[in-house]
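Undergrad: Alright, structures below, take your time with them.
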Structure P
C-alpha cells in the first residue's frame with residue numbers, strides 16, 4: 001500500500017469532481033482488442049469513488065484501437081475514410097464496454113464526442129458545460145472522446161491524443177483534480193529504462209528541466225506520450241487545479257489517489273482557481289492574432305496582474321477586430337497569456353509603443369486606455385520556457 005501524503009490528502013479531500021483520462025495502452029492488449037478485465041476494473045473503481053459522494057468524468061482513448069481489434073486489422077489504415085470508419089466501429093465497442101461495467105453496479109455511461117471547434121465558440125462551450133453538469137446531476141458518468149470520425153487533422157497524423165482534451169474538460173468544469181492514467185507509473189527523473197530511474201512524486205512547477213524528462217514512445221496504437229501529459233498538467237495547474245499522472249494498470253489507483261496516497265506524479269502550481277471566463281479565454285477560445293510585448297509589459301501582466309497598455313506592445317500579427325481573442329507573446333515568441341483585445345489590428349499597429357495620452361492624438365479618441373484589460377486576460381504560462389497555447 002502506498003504511503004499517505006499530507007499535500008495529496010488535502011487535494012483529495014477537496015476534489016469533489018475529478019476528470020480521469022485513460023490511455024489507449026491501458027485499455028487494449030497487444031492484439032488491439034479491448035481489455036475487458038481492465039474496463040471491469042475501472043467500473044469497480046469508479047463505483048467505489050462515486051460512493052464517496054464525488055463526481056467523475058471519464059475521457060477515454062481507445063476508439064481506433066478498439067475498432068482495429070474488432071475488425072481484425074493488424075495495421076493502421078492509410079486512407080482517411082477507412083480511419084474514420086474504424087473509429088466509428090471502435091467507439092461503439094468502447095462505449096458498450098463501459099456501459100456494461102457501469103450498469104452492473106447500477107450506474108450508466110453517457111457518451112459525449114467533441115472536436116476542438118466545440119470549445120472555441122463561447123455559446124457552444126457553455127452548452128457543453130451545462131450538459132456535462134446535467135449529466136453529473138443525473139448521476140451518469142460522462143465518457144468523453146474526441147470525435148475521430150470528423151476530426152480530420154488528428155486522424156491524418158495519429159490515433160488521437162486525448163491528454164489535452166482531458167485538460168480542457170477539466171477547465172470547462174473547473175475540476176480541482178485531473179488524473180491521467182497511462183501505462184507508466186508517473187514521470188521519472190531520467191529515462192525509465194535506466195537502472196536508477198525513480199518516479200518524481202511531486203512537481204511544484206513545470207519548467208524546462210521537467211519538460212526535458214519526457215521520453216515518448218513512438219509507434220503502436222497511442223500518440224499521447226509523456227510530453228503531451230506534461231502539457232496537459234500545465235493547463236490544469238495554471239487553471240488552479242492539480243494533476244496526477246499514474247499507472248492505469250494498478251487496479252486500485254483511483255481509490256489510492258482519493259485516499260491521498262503517494263502514487264504517480266503529482267503536479268501542482270498556481271493555487272488560486274481561475275474564473276470560468278478566464279479558463280475559456282486561456283485555452284479554448286480561438287485566437288485571431290498575436291500581440292508581442294516587451295519584457296516590462298510581460299512582467300506587469302504576470303507578476304503584477306496588470307492590464308496590457310499600448311506602450312508595451314512591440315509587434316502585431318494577424319487581422320483581428322476589437323473584441324477578438326489574441327495571444328500575447330514575449331520576445332521569445334512563446335505565448336504567455338490570452339485575452340480580449342480592445343483595438344483592431346490596424347488601430348493597434350498605429351498606437352503600438354505609444355503612451356496612453358498619445359492615443360487620442362493618433363486615433364482621434366481614446367475608446368479604451370487598455371489594449372487588453374486584466375479582467376479579460378488569462379495568464380497561461382508563467383515561465384519563459386514553453387508555449388502553453
Structure Q
C-alpha cells in the first residue's frame with residue numbers, strides 16, 4: 001500500500017461526517033423560510049430565523065476551536081453531531097416563531113463546534129506535504145452536499161412537509177455520530193493531557209494570527225465567501241434578465257459546483273503541495289474576478305454559463321489552498337483553533353459581504369454588484385502576491401510559540 005493510500009483511508013470517516021454536516025446546512029437553506037412562515041413569521045421573522053444560525057455560528061467557531069484542541073477531535077465531533085441532531089429534530093416541535101429562532105441559535109452553536117473538529121481531524125490525518133490533495137477531496141465532498149441536499153430537501157418538503165425534512169436530517173446526523181465514534185480518532189498528541197492544555201492558552205491564538213500564511217488564507221477565504229454570497233444573491237436575477245426561465249437558473253449553480261468539484265478532485269489540487277498555497281490562491285482569486293466581470297457584462301445565457309463555470313474553477317483553486325495553508329501552518333495542539341479561525345472567516349464573508357455589496361449597488365444603480373466583488377477578489381490576489389514576495393515571514397506556529405516562550409506540540 002502506498003503512503004497516500006493510508007491517508008485516503010483515514011480521511012474517509014471525516015469525509016462522511018463532513019458531508020453529513022453540510023447536508024444539514026444545505027438541506028435547511030430552502031426549508032427554514034417556508035417553515036417559519038407557516039408559524040406566522042413576517043419578513044422580519046424570516047430574516048431573523050435565517051440569520052440566527054450564522055449569528056451563533058461565528059462565536060461558536062472560536063469556542064469550538066478551543067474545545068477541539070483541549071478535549072480532542074473525536075469527542076467534540078460526536079457532541080457536535082448529537083447536539084445538531086437534537087436541535088434539528090426540535091425544529092419540528094417548535095410552535096412559535098420565537099421558539100424556532102431560539103432553537104436556530106442553538107443549532108448554530110452545535111454547527112460552530114462541529115465543523116472545526118472535523119477539519120482538524122482531517123488535517124491531523126493528511127500526510128505532510130499532501131494537504132492540498134486531501135482538502136481538495138474534502139472540498140469536493142462539500143460541493144456534492146451543496147448539489148444534492150437542497151434538491152432532496154425540496155422534494156421531501158413538497159411530498160411530505162418541512163417536519164419530515166427536519167427529522168430526516170436529524171437521523172442522518174445521528175448516523176454521522178456513529179461514523180465518528182467508529183472512524184474519527186485523535187492524533188496521538190491530542191490525546192495527551194499536556195498538549196491540549198498548552199494549546200488552550202491564549203498565546204496559541206495570538207501565535208496563529210501572527211502567521212503570514214494564516215493571514216493570507218483568511219483574506220482569501222473572506223474574499224471567496226463574499227463572492228459566493230454575491231453570486232448566490234444576484235446570479236438568479238442576472239439569468240432571468242437574460243431570458244432564462246426560473247427552472248434553468250439552477251443549472252448555472254450546477255455548472256459552478258461541477259467544475260469546482262472536478263478541479264478539487266483533480267491533480268491540480270496537488271499544486272498547492274508542490275509550490276505552496278500563495279500561487280494557486282492568487283490565481284483562483286483572479287479567476288473569480290474574471291468570472292464575475294464576465295457575468296456582469298454577459299450578453300447571453302451561454303456566456304453566463306461560461307462565467308459560472310469559470311467561477312467554479314476559481315473556487316476549486318482557492319479552497320484547497322486556504323485549507324492546506326491552515327493545516328500546514330498549525331500543529332496537532334493548535335489545529336482546532338486554526339480551523340476555528342478559518343470557519344469564522346468563511347462565515348464572515350457570507351454574512352457581511354452580500355449586504356454591503358447590495359447596499360453599494362442600491363446606492364449606485366448603474367453599478368453591477370458583480371463588479372465591486374470582482375475588484376475585491378483581484379485586489380486580494382494582488383495583495384497576497386505582494387505580501388508573499390516581501391518574504392516568507394513566519395510559516396509555522398511552532399516558531400511563534402518559541403518566540404513567546406511557550407512549549408508546543410508539532411505534528
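Undergrad: Out of P, Q, which has the highest value for distance in nm of label points 7 Å out along Cα→Cβ at positions 89 and 161? Intermediate results must be reported in sequence, preceding the final value.
TA: On the way: P: 2.7; Q: 1.8.
With respect to distance in nm of label points 7 Å out along Cα→Cβ at positions 89 and 161, the highest-scoring structure among P, Q is P.
Undergrad: Another one. One of P, Q was used to compute Cα extents along the principal axes in Å, and the result was 59, 50, 43. Which label is that?
TA: So the calculation was done on Q.
Undergrad: Continuing with this model, one more query. Consider the structures P, Q: one of them gives -27500 for helix-only ellipticity at 222 nm (-39500 (n - 2.57) for each DSSP H run of 4 or more, over all residues; to 500) as calculated from the coordinates. Say which.
TA: The read-out comes from structure Q.
Undergrad: Given a value of 16 for relative contact order in percent (Cα under 8 Å, 6 or more apart), point me to the structure among P, Q it was derived from.
TA: Clearly, the read-out refers to P.
Each reported figure results from applying straightforward, stated rules to the coordinates on display, with no laboratory input. Only a predicted model underlies this, so the values are computations on that prediction, with no experimental measurement involved. Cβ atoms are built from the backbone, for glycine too; each structure is taken alone.
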